[in-house]
Each structure stands twice: as C-alpha cells, then as structure tokens.
Structure P
Amino acid sequence: MKALTQNSTHLALPRALATLAAGALFGFGLSFSTMIRPEVVLSFLRFNDFGLMLVMGGAVLVVLLTYKLAPRLLAKPLWDDHFHTHPSVWNRDTAIGAALFGVGWGLCGVCPGPAIAGLGAGNWELLWALAGIALGALVQGLSKK
C-alpha cells in the first residue's frame, strides 16, 4: 500500500499539469469554436447553423480513436497503472437526467463546460446559468440521500 501511495504522490504533479493543459485546451477550443456564445448554440439547436456539428463531430472522433487505440498502443496510461472503464450504467435516472439536461440546454443554449469557458471570456451573464446548473445538481444530490 505504501508503494502505491508513493507512486500516486510522485505522479500528482504530472497528473495535475496534464489536467490543467487538457482543461485549457478544451476551454480554448470551446472559445475558438464560439460554443461559449449561447446564441450560437441556440442557432445550432434550431438547425440554422451546422458549424458546431463539425466541432462536436471532431471531438467525438478524437475521443473514439483515443479510447479505442490508446489501450492497444500503450501498455498502460502515462499517469496511471491501468486503463479504466467508465463506471456508470444506463438506467432510468440516466435517461431522465439526460432529458432534463437537454431541455435546459435547448432553452438557454448553455452547457456547463462552455459556460465556464465563457466566464473566462468575460461573459458574466453565464453565472445565472451556472447557478441554475449548480442548484439542479444540489437538488438531485439531496433527493438521492
């Protein structure tokens, strides 16, 4: 157990830096693609502008390739001891949560990731959407106790 703790401590800084770099790249990509602007997202959801389809399609393609190829090309991840599978399962609560998330996204054009990136670009009105997202998460968490 001690060796595992030392290994985890030794890898904490590289993991943190990799997470920071990935988050910065993600935020830059959202900003560059204008996905941080709710009016652009709403235009996409109304089928008026398909530019975000390229953004989402590109992201899905990169993730799909990474998830399928990385375990075949690497013996283990760079900053962990093994590859993990996604721990969640598909159930009624997942479907209801996805539907509620989709309705909220469709009504206001705001998704949590782009909203946080939008704050970085100075769009402080997104705080209202993030407050609603946080309130929804709190209510859901309290209802599961």
Structure Q
Amino acid sequence: MSFQNWISPEIKDGQPTQYQWIVRHKDNFRLGKYTDIGAFTYINAKHTVTLEDHVQIGSHCSIYTCSTIDNKDGPVTLKRNCRIGTHSVIMPGVTIGENSVIGAFSFVTRDIPADIMAYGVPAKIIRKLSAEEKERFAEGGDRS
C-alpha cells in the first residue's frame, strides 16, 4: 500500500469513517501517521488507544480498553509499524511491540514484545521476525 497521499481520516464518535471503521470515545484516540485500518474495525478508546505511525490493522478487528466480561480496564498501544491480522481482538491493557505481527483471528490478552510473530486464541509468541521480514515490512515499504 502506498502512503504518499495519506490523509488523516475524519473521526466522529461512534460513526463510521469514510473507510468504514468506528471509534468510540474519540477524544482518547491517538492516531499516528500512515496508518491503515480495515473496514468494520471497532475501537473502544474509553481508556486511551494509541496507534503509532505506520500501524496496519486488518478488517473486522476489535480493540477494547474496557471489558464488561472480566471487569478489566486499561489503555491499548500499538507500536510503530506493527500489523494486526483480520478478525483479531485486542483486549484492555495490551501493548503490541514495534514491528510485531499478530496473525488473523487472534485473541490478544497480554503484551507482545517488539519484532515478534504471534497468533492464536489466546495469542502466543510463535517466533522472532527475521531480519529479512523486518526489512521487507519496513515503514512505507511493501505491505503486500
């Protein structure tokens, strides 16, 4: 994906953006530059969601900073250049490290360090990313 003409989307609380993703509590949402968020993704930023630059989130993902099921609250941070696969769920209090990749359909309940491949229900660390993988997915690089 090319980000040469990237423009920050207009975000209205609880309403779909022009790209069909939704943020609740938008005043607590921090959106970095050159981000790509897939359609039908839901972000609940009640306790702050921060997406750093070059973050990519697949379609149909959910990011929660509060959970009524287990009464957990906490901010969520997606560090620079991390990628979240389609249909994944990020729970309260989680930080995904720089360059890390979360596989599709994952349920992330705890922090994931930088430069890691993780996936599953619950998400588990599978392996460190290779130098070649990190270079291939470097900021602004090939994301296909």
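Bear in mind that the values in this text are calculations on the coordinates, not laboratory data. Being a predicted model, the structure only gives us computed values, none of them experimental. Cβ atoms are built from the backbone, for glycine too; each structure is taken alone.
Can you tell which of P, Q yields 52, 39, 31 when Cα extents along the principal axes in Å is derived from it? Going through each structure in turn, the value belongs to P. Of the structures labelled P, Q, which one yields 28 when relative contact order in percent (Cα under 8 Å, 6 or more apart) is computed from its coordinates? The read-out was computed on structure P. For distance in nm of label points 7 Å out along Cα→Cβ at positions 34 and 74, the calculated result is 3.5, so let me know which of P, Q that is. Structure of origin is P. Distance in nm of label points 7 Å out along Cα→Cβ at positions 26 and 58 was computed and gave 2.8; which structure, P, Q, did it come from? Source structure for this number: Q.
Please state which of the structures P, Q yields -23500 when helix-only ellipticity at 222 nm (-39500 (n - 2.57) for each DSSP H run of 4 or more, over all residues; to 500) is computed from it. Walk me through the numbers before you get to the answer.
On the way: P: -23500; Q: -1000.
So the calculation was done on P.
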